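As structure tokens, here come the structures.
Any read-out appearing in this document is the output of simple, stated calculations on the displayed coordinates, not a laboratory observation. As the structure is a prediction and not an experimental result, all values here were calculated from the model.
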Structure 1
Amino acid sequence: MTRFAIDADVVERLLRENRSVAARHQLVAPASVKSEILARLYREVRSGNLDEKEGRARLETLAGLKMRLLADRVSRATAWRIAAGLGWDEVGTAEYLAVATLQADALVTDDADLMAASAGLIPLAGYEELFADDA
């Protein structure tokens, strides 16, 4: 089993593509990811870029996505430390790194800032590794 930390972009892609992660893998993310996805889907529907029926379907898929969500004291403190160490003005992005370093074997992201910040903290994995049975 490989435990992958994923960011909101990866969650959004999983929902858009309606793909299932290989059963032997586990997903982890900060608890805030669900609110972030809800806000994104709502914005897309309101702007007319996404049909409401599809937006609601993706929201339902999100509810069924097996993902361990963290929002505990240790992950918050770790996010704070990481954000401060990187000189970031916000801790939101650092939450993904905190969860990854505390609970995952690798981080899956396409975000350039997260990739750069992960150096020395957590290995990166590609999106397709989520679906591989032999990872």
Structure 2
Amino acid sequence: MTAERAVIDTNVLVSFLLRHGSMPWRAVRLALEVDQLMMSEATYGELCDVLRRRKFDAYVARDLRESFLRDLPSFATFVTVNERVRACADPTDDKFVETAINSNAGITGDRALLAMRAFRNVRIMTPTAFVRLAEGR
């Protein structure tokens, strides 16, 4: 397996918790296994905000979500964002592009990010494409 640095969009990380065995689950697991999950304070902050929403109580126990949020930083590499960008149709996605640019990583993202396909040297791909790349297929 090749080590591909990855910035993983919040929606994909949420799917990791909700859909065991799914392609988003496989993508996150692979990034964690090869110690290549890249995050910034902004991307981690968004994940915390989202996973603490009550609507997820029906799907994943709050204590499991809190445990995931508490443990995730020890498995991710945190990136200092020195270069800011305004590139996404959805400005809330700029933080993922910034993290990728500042860590020389690709992005596994949602539809708004995928619509960009790439930005500068940042490859933006689906979880399936990331899994194939990481597995060398």
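Some values worked out for this structure:
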{"item": "Parent structure of the calculated result -13500, given that helix-only ellipticity at 222 nm (-39500 (n - 2.57) for each DSSP H run of 4 or more, over all residues; to 500) is the read-out and 1, 2 the choices", "result": "2"}
{"item": "Which of 1, 2 yields 21, 54, 23, 3 [P(r) over Cα pairs in 10 Å bins from 0, in percent, for residues 9-72 alone, calculated]", "result": "1"}
